[in-house]
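Down below are the structures I want you to see.
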Structure 1
Amino acid sequence: MMQKIAVVTGGSAGIGLATAQRLARTGWAVAIVARDADRLEEAAFLLRREGGSVLAISADVADAHAIDAAAERVERELGPIAAWINNAMSTVVAPADDISAVEYARVTATTYLGQVHGTLAALRHMKPRRRGTIVQISSVLGFRGVPLQAAYCAAKFAVSGFTDALRAELIADDVPIALSVVYLPAVNTPQFGWARNRSGRQQRAPAPIFDPRVCAEGIVRAVEHPTREVWIGRATPVLSLGQKLLPSFSDRKASAFKADQQGRPQAPRSGNLDEAVPGPATIDGPWQADITSPVGQIFTTRHRTGAMLAVAGLGLGLAAAILAGLRGPRA
């Protein structure tokens with residue numbers, strides 16, 4: 001039986017590597033795409049120990065031609081792409097008005113346009129076959145902006161808009177290709193030590209901090225059982241609902257995130273925005289993950305209808321209580 005083939009961008013570390021490992025363990029052939037050739041080869045070595053075929057491709061997702069070439073190489077060397085997972089990202093940790101136009105453009109090119117480039121490359125091969133799954137990796141910051149992350153938040157918001165528009169087009173044209181968006185909480189990955197940071201302080205991950213393997217489990221579920229959205233962590237759907245029902249209240253709550261994510265003083269760090277920084281092919285970051293089991297932490301729009309209704313009821317009750325408190329006692 002021919003192995004199914006998946007492509008994972010940003011696949012040499014963190015969530016991308018955890019996802020590639022999870023796929024390899026369940027019989028998929030995997031192509032990983034990232035910039036750093038040395039880390040890619042180390043990641044490929046780790047994945048080959050899981051069995052199956054592994055292809056490592058050094059490419060920058062911001063380069064549309066390079067991603068097209070990567071897709072062509074996967075099809076040529078491994079076979080037809082069944083799933084494409086857009087995971088690569090970059091960020092700048094700094095106040096919005098301290099981020100330069102060039103930095104905004106670069107974060108947009110990787111975190112947003114990188115997903116566009118991957119999606120278009122996948123579609124060129126999937127549409128003629130009329131099958132395939134594309135998974136976009138987003139974040140709670142893709143529907144709730146926070147201080148010091150304006151460039152990243154804007155890029156993740158854009159991913160949702162692009163994906164919704166494309167999904168509607170595919171439905172209109174009767175093209176049976178599945179599109180999923182996975183919304184992640186804070187995750188213990190190496191990016192906290194790699195990101196460009198000009199905030200003057202170390203970036204901290206706000207609790208609860210999730211194990212990347214929990215996120216990988218949710219991503220692989222979206223690949224093998226496609227659904228519109230996957231939310232990781234119980235708080236993620238609640239935050240989404242709160243943003244819809246009480247946006248001004250959410251603004252005030254989000255303002256506290258500036259202090260929550262700032263640790264000890266730190267000199268400015270250029271990070272991996274413009275080019276990869278050296279480092280091992282590792283899944284885990286510098287923090288202690290609070291959540292290590294996926295049980296009860298992965299919610300989909302198809303398979304957790306009851307849970308979603310319960311969350312909606314909780315959110316509406318919370319909204320009513322807050323609004324009553326804001327109105328104060330009646331005269």
Structure 2
Amino acid sequence: MSKIRIGIIGYGNIGRGVEKAVLAAPDMEMRAVFTRRDPKSVTPCSSSALVLPIGEAEKMTGEIDVMLLCGGSAKDLPEQGPHYAALFNTVDSFDTHARIPEYIEKLDAAAKKTTAVVSAGWDPGLFSMMRLLSDSILPDGKSYTFWGRGVSQGHSDAIRQIEGVKRAIQYTVPIQASVDAARSGSRPELTAREKVFRECYVVVYPGADKASIEKTIKNMPNYFSDYDTSVCFIEDDEFIANHSKMPHAGLILHNGNTGESNQTIEFSLKLDSNPEFTGSILTAYARAAHRMASEGLYGAKTVYDIPLAYLSYKDRATFIKDLT
């Protein structure tokens with residue numbers, strides 16, 4: 001059987017994570033990396049992969065089975081998602097939760113003869129599935145989502161889009177008292193601000209207006225305005241020494257009742273590398289996108305719409321035998 005030919009738009013942290021996952025997949029091959037940088041400055045792990053300017057992607061519609069969109073949710077994906085979904089089967093990790101419904105509508109309108117898997121990271125993505133599963137099993141219940149402690153790629157990218165910012169990283173920190181309250185089964189009402197705190201470390205270019213940058217961060221809708229946020233300006237050497245790794249973690253808690261009994265569902269992640277894990281999820285969903293497209297199941301698809309069996313590189317009999 002021929003392998004699924006993968007293309008990558010954007011060769012940042014997630015793009016490199018995708019490439020590692022593709023190289024580990026027995027049924028896939030890296031075909032091309034498309035970048036806004038000088039292609040000569042990019043050295044992919046796969047020696048057979050082409051490195052091309054992003055503007056040449058449209059010329060390769062017949063040579064790529066699934067294009068994985070690895071740009072940021074703040075500015076890249078809102079433009080790139082609909083554009084490339086009209087040309088290729090695509091997978092992305094769009095993570096601006098409040099804008100997902102309108103984003104899906106745009107991709108659904110574009111993907112008339114393609115399959116576009118949207119918001120397929122770990123949250124939204126895996127955690128979305130766990131929220132649906134928990135709510136379906138325990139409808140008399142309540143779900144809580146806590147992120148961290150760790151690096152949010154989407155929030156970090158959003159800060160880097162601000163004029164004057166050279167480097168930035170954002171750590172999401174769960175508030176332990178709220179985690180304990182959710183675990184207790186008392187079903188507290190918790191606002192976003194009560195669940196997590198956001199720590200930002202920022203390096204600016206000389207002459208940048210730090211006060212304006214801090215105000216912009218703290219008032220950014222969909223990212224920081226609903227949370228208590230700290231902004232610490234540091235120098236390059238401190239950033240490189242102390243903030244170059246990208247761990248993350250997350251927890252879903254669901255408390256519910258079945259008759260007179262209290263029940264709790266928990267699902268958690270602890271990640272050494274957020275982008276590599278996200279890249280692995282995108283790669284699994286590339287397999288699903290390819291299969292759905294081959295069956296004529298076009299349009300925008302969420303993790304809710306895709307059978308788990310479509311994610312596996314194993315045949316049905318094998319994973320039933322090995323994993324049941």
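Numbers below:
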read-out: Given 1.9 for distance in nm of label points 7 Å out along Cα→Cβ at positions 146 and 234, calculated: source structure among 1, 2; value: 1
read-out: For FRET efficiency 1/(1 + (r/R0)^6) of positions 194 and 290 (r between Cβ atoms, R0 = 25 Å, to 0.05) computed as 0.05, the structure of 1, 2 it came from; value: 2
read-out: For -10000 (helix-only ellipticity at 222 nm (-39500 (n - 2.57) for each DSSP H run of 4 or more, over all residues; to 500), calculated) the corresponding structure among 1, 2; value: 2
read-out: Given 12.1 for mean count of other Cβ atoms within 10 Å over residues 186-193, calculated: source structure among 1, 2; value: 2
read-out: Origin of the value 22, 55, 20, 3, where P(r) over Cα pairs in 10 Å bins from 0, in percent, for residues 50-105 alone was derived from one of 1, 2; value: 2
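No value in this document is a laboratory result; all are computed from the given coordinates. It should be emphasised that the depicted structure is a prediction, and the values quoted were computed from it without experimental measurement. Cβ atoms are built from the backbone, for glycine too; each structure is taken alone.
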